[in-house]
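J.: The following blocks contain the structures, represented as structure tokens.
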Structure 1
């Protein structure tokens with residue numbers, strides 16, 4: 001299976017969903033695919049997102065949020081938007097960039113209120129959903145045992 005050469009994940013703030021998705025894809029296929037993430041607006045990386053990604057061995061603590069306007073490279077083969085607002089911006093990109101756009105509607109866990117554990121549970125669910133979608137869309141190579 002051939003993958004796109006460059007993938008951009010987009011969400012509303014570039015602080016939770018798109019950095020998580022980009023880091024997951026980079027973890028699985030970073031040698032084969034250029035991966036970046038943006039938001040419609042930029043907000044510092046969310047601490048709960050950092051915590052749940054650390055649980056699976058992926059560090060996003062140094063993520064620097066950026067917007068579509070901050071993109072230095074606009075030659076992406078695939079833009080995956082994770083929020084309705086980001087979907088509108090992604091479709092706008094197709095006016096001047098030849099790329100495919102996909103919409104993976106992904107829940108925003110920052111809207112959950114409650115205890116730390118309840119909030120972490122929501123973030124874990126989003127993380128696990130993104131892992132599953134990425135594995136489905138970008139399958140891992142088969143592992144052969146001798």
Structure 2
């Protein structure tokens with residue numbers, strides 16, 4: 001039984017990380033999960049959160065805003081809407097990410113009047129984005145809904 005698996009983290013701009021890893025903690029839309037070698041095949045959507053990657057030499061953290069994860073016999077591939085190494089997310093970058101999520105929420109609220117489903121989903125995404133700040137040690141500025 002292998003003790004590592006191939007992991008690839010890709011965003012529209014570039015490939016951010018590719019390595020043999022021990023495990024990856026994934027912020028799944030339906031709940032957090034940990035992918036390890038020999039995990040059952042799975043495709044899931046991501047919510048805004050932090051990926052924690054355990055490598056042979058240490059732990060890496062990446063902030064993702066959404067996307068998809070596919071686990072198969074070859075390993076794990078994350079196709080992120082947007083992904084940044086945690087070290088690249090300072091307060092101004094984080095604030096702009098929260099503002100984008102807040103603008104998307106306001107747009108959804110205007111577009112889908114009297115349709116709670118899409119508005120609730122947008123509010124949840126905004127809340128998840130705000131929670132990232134607490135998780136990575138930045139000021140989680142809570143926009144008013």
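J.: Supply the structure label, taken from 1, 2, corresponding to P(r) over Cα pairs in 5 Å bins from 0, in percent with the calculated value 2, 10, 20, 24, 20, 13, 6, 3, 1, 0. Don't skip to the end; give the middle numbers.
T.: Details: 1: 2, 10, 20, 24, 20, 13, 6, 3, 1, 0; 2: 2, 10, 19, 20, 18, 13, 9, 5, 2, 1, 0.
Derived from 1, not from the others.
J.: Something else: Say we calculate relative contact order in percent (Cα under 8 Å, 6 or more apart) for every structure; which of 1, 2 gives the highest result?
T.: If we compare relative contact order in percent (Cα under 8 Å, 6 or more apart) over 1, 2, the biggest value is for 1.
The numbers here are math on the coordinates, done by the rules we state, and not lab data. Because the structure is predicted, anything quoted here is derived from the model rather than measured.
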